[in-house]
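K.L.:
Structures given as structure tokens follow.
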Structure 1
Amino acid sequence: MSNYVSTHWGTYKVSQDRSNKIKLDNWELDSSPTEFGLGLADAAVDDLRIKQPYVRRGWLDSKGKSDGKRGRDEFIAISWEEAFNLASTELVRVKNEYGNASIYAGSYGWASAGRFHHAKSQINRFFNLFGGFTSSYQSYSYAAAETLLPHIIGLELSSTLVEHTSWDALSEECELIVMFGGMPLKNSKVSAGGVGKHVTEIGLKKCIDNGVNFVNISPLKSDAPKFLEAEQIPIRPNTDTALMLSLAYIMIKGNLYNKDFVKKYTVGFDEFSDYVMGRKNNAECSPDWGARITGIPVDSINKLAEKIISNKTLISMSWSLQRASRGEQPLWMGITLASMLGYIGTAAGGFGFGYSCVNSTGDSFTRVPWKSLPQGQNKIKDFIPVARITDMLENPGTEFSYNGKKLLYPEIKLIYWAGGNPFHHHQDLNRLVKAWQKPNTIIVNEIWWNSQARHADLVFPANTALERNDIMLNPKDPTIVANHKAMKSFGDSKTDYEIFSGLASKLGFKELFTENRNEMDWIKFIWDESSNICEEYKINLPEFLDFWNKGFYEVPSTENKRVLLKEFYQNPITNPLNTPSGKIEISSKTIASFNLSDCPSHPQWLEPYEWLGEIDKYPLHLISNQPTHRLHSQLDNAISSQNQKIGGREPVLINSKDAEKRGIKSGDIVVLTNDRGSVLAGAEITDDVMSGVVVLSTGAWFDPDEDISLDRHGNPNVLTKDVGTSSLAQGPTSHTTLVEIKKANQEIIKDVEIFNTPKITNNNTLTN
């Protein structure tokens, strides 16, 4: 029997060394493995593992009321029986006193690549059986796009990503790929739901081999892999919309856009054109105008326009573009620019949103909607856009706008979190810490003593992927992987399924939750149901035991080269888009009807709330991108991430000119500051990043000092602003952040403490 573990960053072979220690090796069938995943074996047994259930002393003493000490309190070790009693009693109390809408069940879905042990599925199933919960919509990765795209092209984002034009099709017909936000390979190392083989690098190299040229429009040279030999155009962050508007201006003024495509496949172009040409009481979006905003020379803008007009061009947009103030605009404008070029629906170009952001975008294999754990129905209709957690906690009962509707924030009394870490992916963490004190109770299933666990009242120790059986069935990956349990549970930790089963038993619906199935029963159920689904795709899955013993199965591909919106292009009458007009909406009457000042009826340049074009006391733009050495905050305690630290802190990239001006050298401990907080980091001087921009990757475990004013470790979300992209999407705006940076004085340099365990009282009873 072959033993594998599949994760969001890759699949690995599992073995034991001579001392019986778990060892991971790259899977030989993956030509481009993610090395940092090898650190999971050591992280699974490190000192930061949560060994048993814990209760926070202040919560216990205050009898279920917040005492304002979350994140700064000691924990008491308790038994599972005591833990289940405390949690079930509190759940019943909150439900009876305040109703199910007062329960926020948070999960971000990244906790497991397994189809069964998927935290979001588990927590949803549990709370739906308990009577429902307040939920969240969208993703932190691309919330603005999720809301906007149905209005503009009539497709949900998930469908758009699945249907993206494949690398093999692009490589044969496309001539130029213009990358707004680049295509960094590090981002393509991951995919939610698991990765079998990494294919993005293969796809890009196929394009290069066939003569496709690339342009990288980004403040970072490294946003384009070196082998692309891409032309680099540095741009002020958050000004991509202005650049695209200037390109549109050149095309309209010179009568160089594809009028036939625009007329046949779009609506609202005339209104947009009036805006671009300055016929709507605004300035012309000329190259001079664009140069002043973007920092790109006029000549470079004109040359770029010439390139995209004279070549079969794909307009590629990174997910990062829309995680910014008015983040809807660059995506909408990118689609508009692609419409003007006229290649949408063909392999020659069009637009893309998320090439290289995850491994799967651009693949051409058959997508099978695999069976997952049934979750039931949520009886509670209250929800929030995912990035509005702090607003919800601060302002219960307050009205907010979302996608043309007026909604109310519910009053949350209990938060239960399993999967994900809000103290990583949320903005303005100092503000979140304060809001996090308001609920009566916070319960988490967590693996390590990260900041989320330290800010909880009840902490349930969860298993890693190495401590359970599962199956990787990712609709976005052609490889199915059998995850065999490789090690016994660390300490007294349990799977999420075991935790929720135990709670369901106390609450009287264990049989409904489990359906009398154990772990392997559910895995076999998912396999059998998926086998039935495969019949319509003419795919015959092997017998389960054959698959389980071999360890993996590769789904044969019957897919032809995929082209986004191909059917629409071939016949827009018989294959209309699911928009009011049936066409691409360059101007949207629906969005216009919402009367939103921060998201008008067509793409426009809307000045960000802070940016390099209007500098006050904070002269540097902070980019908080995906790190190279972990996934988000996952495995920050593993060796690959730890080896990247400078002085124990997350590295911050600084241009040599900016560093010299401030007397900063590589290896110095520096402090990044704005009105929202301060962060210590380790300086790395490089001209990979343009002057005026600094880069501090996300995912350093949040490590605030006692005053909650300084993060000792380097989490950029202490500095980011927590406001929505607009009142349309309410997405996160982490990439709109100005800071100052200076060499840290010795008196403010404090030891990193997040990798030390919190204060724990190891008594086995609640009577102390």
Structure 2
Amino acid sequence: MKINQIKNVVLPLLLLFCLIGCSEDKEPQTYPPTLVTNSAAELTRFEALLSGSVVPHANSVVKAEVFFLFAKGNTLVDAEEFTATPDNTTEGRYVCTIDGLTPGNEYCYSICARSGGSIAKGEVIKFETLSSTAPVPAATIATNINENGALLSSDITDNGGQNVTQRGFAYKVYQEGMPEPTTSDKTRSVSLEAETFSVQISDLQAKTKYIVRAFAINKAGTGYGEAVTFTTEELKIPQLTCSMGTVTAFAATPSATVSTNGGFKLTEYGFCWSTESQVPTIENLKTVTGNSETANFSEVIEDLNPETTYYLRAYATNEKGTGYSNILTFKTEQKQVATLTKPEASKIEVTSATLSSTITVPSGVEVTEKGICYSIFSTKPATDGQHTVDSSQGNAISVNLKDLNEGATYYATAYATTRDGTFYSEATQFTLGRTYEPTVAISEVTGVGETEATVNATIKTDGGRDITEKGICWSSTSSTPTLENDAFMKAEGTGNNFSLKLTSLTKGQKYYVRAYAKNVNGTGYSPAFEFTTALTKVPEVVNMAMTAVHDDHSTAQAVISDKGGLEITEKGFVYSTTVVSPTIDAEGVLKVISKSTDDTFTAELTGLTYQKRYYICAYATNAKGTSYSSATNFFTSTSSTPNTNASVKEGSIGSTTATMEGKIASDGGDGSEELEISEVGFCWSENTSEPTIDKDSHVKATLDKESKTFTVNLTGLKAYTYYYVRAYAKNKNGVGYSYYTTFRTERTTPGGDDNVPPGTTTKSVK
């Protein structure tokens, strides 16, 4: 009974709160605690203290697990769980500190309790983190104050909830009643990477009161520290003035006067300048003029850029610091340039050459020197190397270079010097003449026999010196025969062309031969030429074949595989219908000589008999005799007269005329080649169905070779008469006729009682 009562109480609670999971009768009973979510406390930009109260149910025997659900925004849809810690100062109170929050954002949370399989939630509380503000720098501290500078220091007490993107100091001359300095006034930024928030400023005026305050910038804005004032010391650094003298494209000559050394000895003085800073210091470009006491000094400042604005002032340094003069602004002049054409080389000899160029300069520009630079090694020769001055007046340069190295290749540039420097042309290249060994060549080796050959050679150049000897050297073992090591033969006479006949050579031996020629510079050889003396024999003929076979003609082909070391005097084919292996002298054998000049030769066999077997051999003849290929045979085809078709053109029959149409059905050939149709036309008769051109009327027609058709208008016919008509065509085999066609001409004047004329009919009779 007690168990049932307990169940009757628990079941409604399960349905109402959805807090208690299903359990067996033996599990301890759980009841949700009373939960109260408190407001967030200790709010900053990045942190918040969450708290809530938990009152356990009096009848619950299971201790609940307390935690917080926390989320960004105003709902707990994407909430995270955070462990709740009991607050030892207040019973039932739980807390949790959340950090890493974003300034000025909305958050929500709820205290929760988990008991068994159920979760109870308290009220959802919303809060907002503190918004970001501009940073808050500390008051500025000014130390190391001197005549023109001070060391400024500060710190950032509050970054305003955002990363500081810039920090530094703003300063200006103090004036009663004027606003404190801002970033719109003079500023000096301090790197964010620097550990200390300090900077040395050095652009202050002596004995002057300044006001300064630190600034820092984040996304929320710019924050300023408390402003402070300080007064620079009385000037003790040097004081001086500056003036400008001559200014050119690349140089300027300023002068300076030291009005006072500040009571201390000068240790350095000079000039400083810049193209960017309008207040140049010695931290920019500078030149040191001296380091001893002086009242006046000047300097030629070089390596400036043409047509460029510069800011310059003189400086002097003593132990108290560096004093600067007034600032001068000047612009360098346009560069006095010279443009030169690429030199042209002429009169090139063995050891000399003439180089010419032209100078172009703007009006008013004076050329103080001009000439030619030259070198074997440098591709851009200049005046610091070999050069020759042209002392002539005007803008033309012409220099004859002498004592050059024979045969060497030189690079040369033209140059011109103006007030602003030396200018060069593009480099040219030229090669001097030289003398050298003769060059020779073998044009051909002719008359190669078994023991002799004739070498034909040419002296192509004499090398600039007289030829003292020329000839031929040869060897059967060395591919580069020489006069020193091999056989040779001198050529007599003058002239560049010469021939020498070599004798007593070995049969069938390969030889290497070179022509040579001598002058005072040495011996020049031609490239080696190879030849092999003959081992003469009758030729060898192979690959006998018929490339085309027709009815009365055919084409034969063969190859001379070996000429036998001799010239072929005749070649061709022998053929017969009775001799199986025909030869030139055999009875019943015909011969055809080939006119081909290649080793592969052909010939046309004509006048052959239709459908006949022929036996054929190729032959070739040299001084040693005649040889034959293997015999082969072929069978000629046959051909016939042409085959034609004839018809009457529809609607063309009159009383005395009719138009006939014909077509070549076959030219009569065997299909291997097209036979020529020499004549076409029509023949007709009143009496016979097979008219011929020999016995009957006929007329020639013009053949359309593409369509193979022909048309003729027959005239002079009799009215109302039957005619038999056949087309004909001629080829080499004779005349071929078509099947006949018949028609009747119209009446001239039809009578009233005339019968209806019969229609045109065609009979298929050959």
Structure 3
Amino acid sequence: MQHLIRFDDYTKDDVYEIFQIADEIKDGKYQKFLEGKTVILFFPNSSIRTRVAFEKGIHLLGGQTILFPPEALDKREKLEDVIRYLNNWADAAVIRHKNIAIMDEIAQYASFPVINALTDENHPCEILSDLYALSKLRNNFCTDKFLFVGAKGNIGGAWQEAAQVMGFVSTDNVGSEGLEAYYDSYLQGTAGKVVTTKGNYGSEMLYTYEKYYDASDGDSLVTTIDQTVQHYLEKNLETAIEKYDIINGAFGIVMDVNSGQILAMANLGSYDPNNYQEIYDQALAGQLEAQYQDALLLDKDSDAYQEAMSAYNQAVAAERLRQWRNRCVSDGYEPGSTFKLVTLAAALDCGAVTENSTFYCGGHETFNDREQEVSCWKAAGHGMQTTMEALGHSCNIAFGHIGVNMTRKTFVEYFKAFGFLEKTGVDLPGEASGLFWAEDKFSVANLISASFGQTFRVTPMEQVRAVAAIVNGGYLLKPYVVSQVLDSDGNIVKSNERTVLRQVISEETSATMCKMMEYVVTDGTAGSAKTPGYRVGGKTGTSEKIDTYDENGKPVEDKIVSFIGVAPIDDPKYVVLVALDTPNYVAGTSYTPHNQYISGGLMAAPTVRDVFLDILPYLGVEPDYSSDDIRGVNITLPDVIGMTEDEAAALLSGKSITYRTVGQGSTVSDQLPNPGAEVPGNSEIILYFGNAVKTTEQVEVPDFVGYGIADVDYLATNAGLYIQAKGTDHRDEYVTVAYQDIEPGTMVDRGTTITVEFTTGGASD
């Protein structure tokens, strides 16, 4: 259920879906859609056209109406009591009332959708109708410039909301999107003017009067976005897109878990704000250009030409709308197994499970009240497991039982408490909220699916905020991207600070969750997120994209792989979400053309690790290297040429580097690799003495993919290469290389360092 109170409660996609439904109604669909339904109308006697339009439409769809004057909502009786009474028999309400706060209050208590038919502030239905008409006249109407002439009232307000949602360009290209749109009233300033007297038709008068009004500067914004953190996030997302052949781009958020400040937010596969009309995806741009050139070959007076150009314009407009969206706040996605953090936090907090609870997984299970069998990603099953192990294994069957133990009522209560049925309030335009079942439609079968993050949607900002609450002691915060608004003299006009909305879980539950999240990285599906020098916790996710179909109407097997990580998990400071949209896959398999298994653990987790490796030292979080993870740290080789062996040994030992010698002499004559080269910690280098000549020939890079740690060490040693190992460091038969940064067969200098990604082999979440 979704209310229509403000235009910006909806997204562009929502608006186009409404247009499609309107077309289907015109074609005769939904004729009995409202049969047996009652819609309440609150309209004044002065309203004729709008009221009649609603009444006629409702009756044509088979419904009935009951009319009340809007003054009926202004009685001394509590509005909550009125609405709870109407909940018993009303199925919808269409309200014309000057006070929009009344509608907000009604929506708070109503179990039926509330439609705003006009307030003093806005009129979204009017603008929806106008836009629908425009869409029939111009295929690319969203790229047009609109000049609204009229009072600064409800119609103008609704147009402003529509401009933010649909991406309209204002006549002066100011305040159209992003922070510029959200804070436009602060930024725009005031133009200077001269007031003077004129006669009829603008003629000069004998006595003139002039008064000058100086222009005033607009205010400026101080954002929470850290330029360096933003760079590192974008850099690693770009690397992941290329590394894993990601088709539909990537998005990510970095948030301070204790303040709500957004330090970075990226949506790649986006566009250049300085050239916003250009299609960012070069391959797609080429396809569209070919489509345009094909249309030009047709007879310009023919219907075929008109149809071809119309199809081209629609395709261009659709792609522009897609790339203009800020997916971090405006789009929902299926969170997949990353949502298991929310489920488990709620279950532990309410006492539905404990740390000592156990669950059996045989690979698949049929639950009561759910026809479809639940399958775990590990077909053989995980056997008996504790609560922590179930999270580490990302076991769907265990989490199905956890959800059932919690009950539907409690699950929904915590879902609401974590903020998933409300907007986060982040200071950016076009924010959407997720999609979830109405409470009366939320079945046990839905509960089981929802427990492991399937068949519903959340926004990335909602998910980041929820995980921040899980690790920060349980406090749900309001995220923000602007810390201060300053006037031209530097005075603070407005400031945003840490805002606690409520405590969702206890501090004890939060501490337990931190421990379990670290287990996911150290012993679970997120081994690739292990970050040398830092304790990291998090959760992997691999989710199918719901409601995605090909040109033939068949479901598409596209996936979003994600990882949400927190560091340092022993003293939580920062949460990072990375999602990679649609890794390229070989049809009928879960593998990329480069034989990489598609999962959040193997793709998104190492991306978040690399983000942490970049941002944590910059943000002042000092690493603490243990003997277990020193191998994952690059060491810059010092220059030991000219030193005695004792001097060189002392210097190298302090950097966790061993050596072997070639030749005889009193001092080092050369070294391999050269001074300044980077090698992994605990590596062995070669020191040359006397007249010994350094070997500089090139060697062929072996294919390390699929080999375990011991085999990789053997192959690298024989080839005279060094290995920079990332990912899990477990030494068992399931740990193999999933990726290497230099292609097999490449000729490189002896002593070159090859970076390889170790993962727990086989399917994973």
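Every number here is computed from the coordinates shown, using simple stated rules; none is lab data. Because the structure is a prediction, the values reported are computed rather than measured. Cβ atoms are built from the backbone, for glycine too; each structure is taken alone.
K.L.:
Comparing volume of the Cα convex hull per residue in Å³ across structures 1, 2, 3, which is largest? Walk me through the numbers before you get to the answer.
P.N.:
Working: 1: 155; 2: 767; 3: 249.
When volume of the Cα convex hull per residue in Å³ is computed for each of 1, 2, 3, structure 2 gives the biggest number.
K.L.:
Taking -8000 as the value of helix-only ellipticity at 222 nm (-39500 (n - 2.57) for each DSSP H run of 4 or more, over all residues; to 500) derived from one of the structures shown (1, 2, 3), identify that structure. Before the final figure, lay out the partial values.
P.N.:
On the way: 1: -8000; 2: -500; 3: -10000.
The correct label is 1.
K.L.:
Which structure, out of 1, 2, 3, was FRET efficiency 1/(1 + (r/R0)^6) of positions 545 and 705 (r between Cβ atoms, R0 = 30 Å, to 0.05) calculated from, if the result is 0.65? Display every interim value, and only then the final one.
P.N.:
Numbers: 1: 0.05; 2: 0.40; 3: 0.65.
Here the read-out was taken from 3.
K.L.:
On to the next question. One of 1, 2, 3 was used to compute relative contact order in percent (Cα under 8 Å, 6 or more apart), and the result was 10. Which label is that? List each step's numbers first, then the result.
P.N.:
On the way: 1: 21; 2: 5; 3: 10.
Computing relative contact order in percent (Cα under 8 Å, 6 or more apart) on every structure in 1, 2, 3 gives 10 only for 3.
K.L.:
Supply the structure label, taken from 1, 2, 3, corresponding to distance in nm of label points 7 Å out along Cα→Cβ at positions 153 and 745 with the calculated value 7.3.
P.N.:
Values: 1: 5.3; 2: 14.4; 3: 7.3.
This figure was derived from 3.
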